[in-house]
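Below you'll find a set of structures to go through.
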Structure P
Amino acid sequence: MLDSNAFLPMLYASHDGHTIKIIDRLAMQLEAMGIDTLPIDLGRQTPDPELLKKARMVLVAAPIRFGYHLPPVEAFVRDNRSWLRGRLLTVISVNLTARKAGKNTPATNPYLRKWLWRHKLSPALAAVFGGRLDYSLCCWWEKRMIQLIMKITGGPTNLDAVVDYTDWDKVDALAFQIAGFYTRRQKMESEAPWQAANAS
């Protein structure tokens with residue numbers, strides 16, 4: 001049974017499974033620190049609105065696919081902006097652009113910045129992680145498109161290339177940041193419940 005103040009919905013979508021690995025890594029770290037997590041693949045299921053209403057914290061993660069965050073997450077954020085603005089929100093964007101220095105932080109990554117601006121979100125935490133390039137998972141036209149993008153941006157064009165650009169130390173660091181927010185939240189609620197309610 002999830003306690004209403006002690007669980008973290010982790011709402012995400014994944015195209016080829018890499019974002020799932022990031023979510024799993026975060027969930028493993030957070031669970032080890034005593035935080036219940038509730039991963040929900042928005043591409044496969046619709047979250048229970050009544051359960052989500054109980055959550056004080058929430059994480060939203062989506063990869064970029066040909067210039068856009070995946071539709072299931074995009075639709076969820078669009079339809080639930082007001083609810084998200086009232087929560088301690090963590091937003092994650094996974095994209096190959098983040099493999100490059102100067103575009104690998106929340107302040108410098110164009111996809112994350114545009115996403116937050118478009119939905120008028122000001123998350124408590126934001127992160128951007130490089131994705132995973134694996135041509136073998138793509139159909140022939142996707143391979144050609146990605147190959148062209150990589151050629152233009154200076155990435156691998158060999159169709160045998162498999163490269164994981166995710167900085168897993170940064171993933172672990174984000175888990176500790178989320179846990180820090182959770183701990184402070186719990187302390188506020190134990191010391192001054194009315195103040196925590198006003199801060200949500």
Structure Q
Amino acid sequence: MPALKENKEAKTTHLFIKNMVCPRCIKVVRDEFTGLGLDIRSITLGEVVVSGSISSAEMSSVQKVLEENGFELLEDKRARLIEQIKLEIIQMVNEDHTEGRESLTARLRKSVNQDYVYISSLFSSVENVTIEQFYILQKIEKVKELLKYNELSLSEIAWRLGYSSVQHLSSQFRKVTGLTPTQFKSAGNRAGAGGHQKHTS
């Protein structure tokens with residue numbers, strides 16, 4: 001099947017899965033596959049390796065439990081490549097870059113082992129946004145998350161995510177969300193306070 005790859009020598013099957021983007025996703029998929037009686041050799045974001053081959057009946061069960069949990073078996077090489085790009089960018093955004101960072105172009109070229117011009121063109125044609133735009137959107141989502149935690153200052157967030165300055169971060173944040181980071185944080189605080197009052201009344 002196009003969504004899997006069999007390794008006859010090692011007697012394993014590789015399944016490529018869309019929307020596995022966090023450690024919780026790995027746990028969900030591991031639990032579901034174990035419940036189906038599949039022997040998991042390894043599991044990472046976007047890929048599961050199981051022992052032996054998978055029958056048509058087992059594959060139907062796999063597809064069903066994946067869809068029930070918001071995942072999807074990837075259908076072809078191009079889809080797998082795009083998902084690999086997304087996962088690499090998400091991982092890159094979640095890393096701490098206070099001690100230097102690799103450029104997006106160099107990182108993706110090395111991780112997917114493909115020409116950057118090709119993957120950039122493929123990504124844009126399928127996702128309707130460029131790789132760079134997707135990267136910026138993921139960074140802004142991370143900024144939102146860190147602002148909600150309220151553990152880091154804006155300058156620390158900018159440094160962690162590789163922005164050249166707080167002004168650069170703020171400008172990009174406002175362009176994407178329509179709010180400054182301070183306005184976003186204030187709106188969140190007001191919503192939180194309102195929700196608390198409603199809950200206790």
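Given a value of 2.7 for distance in nm of label points 7 Å out along Cα→Cβ at positions 69 and 85, point me to the structure among P, Q it was derived from. Answer by label: Q. Here helix-only ellipticity at 222 nm (-39500 (n - 2.57) for each DSSP H run of 4 or more, over all residues; to 500) was calculated and came to -19500; which of the structures P, Q was it taken from? Attributed to the structure labelled Q. When log10 I(q)/I(0) by the Debye sum over Cα atoms at q = 0.09, 0.10, 0.11, 0.13 Å⁻¹ is computed for each of P, Q, the one that comes out at -0.35, -0.43, -0.51, -0.70 is P. With mean count of other Cβ atoms within 10 Å over residues 77-84 as the yardstick, tell me which of P, Q scores highest. With respect to mean count of other Cβ atoms within 10 Å over residues 77-84, the highest-scoring structure among P, Q is Q.
When Rg and Dmax of the Cα atoms in Å, for residues 37-100 alone is computed across structures P, Q, the figure 12.5, 40 traces back to P.
Out of P, Q, which structure matches 0.55 when FRET efficiency 1/(1 + (r/R0)^6) of positions 93 and 157 (r between Cβ atoms, R0 = 25 Å, to 0.05) is calculated? It must be structure P, since only it matches.
So relative contact order in percent (Cα under 8 Å, 6 or more apart), computed for just one structure, reads 15; which one of P, Q is that? For relative contact order in percent (Cα under 8 Å, 6 or more apart), the value 15 is produced by structure Q.
State the single structure among P, Q that was used to calculate distance in nm of label points 7 Å out along Cα→Cβ at positions 29 and 165, giving 2.0. For distance in nm of label points 7 Å out along Cα→Cβ at positions 29 and 165, the value 2.0 is produced by structure P.
Computed from the coordinates by the stated procedures, all read-outs in this text should not be read as laboratory data. These numbers come from a predicted model, not from an experiment. Cβ atoms are built from the backbone, for glycine too; each structure is taken alone.
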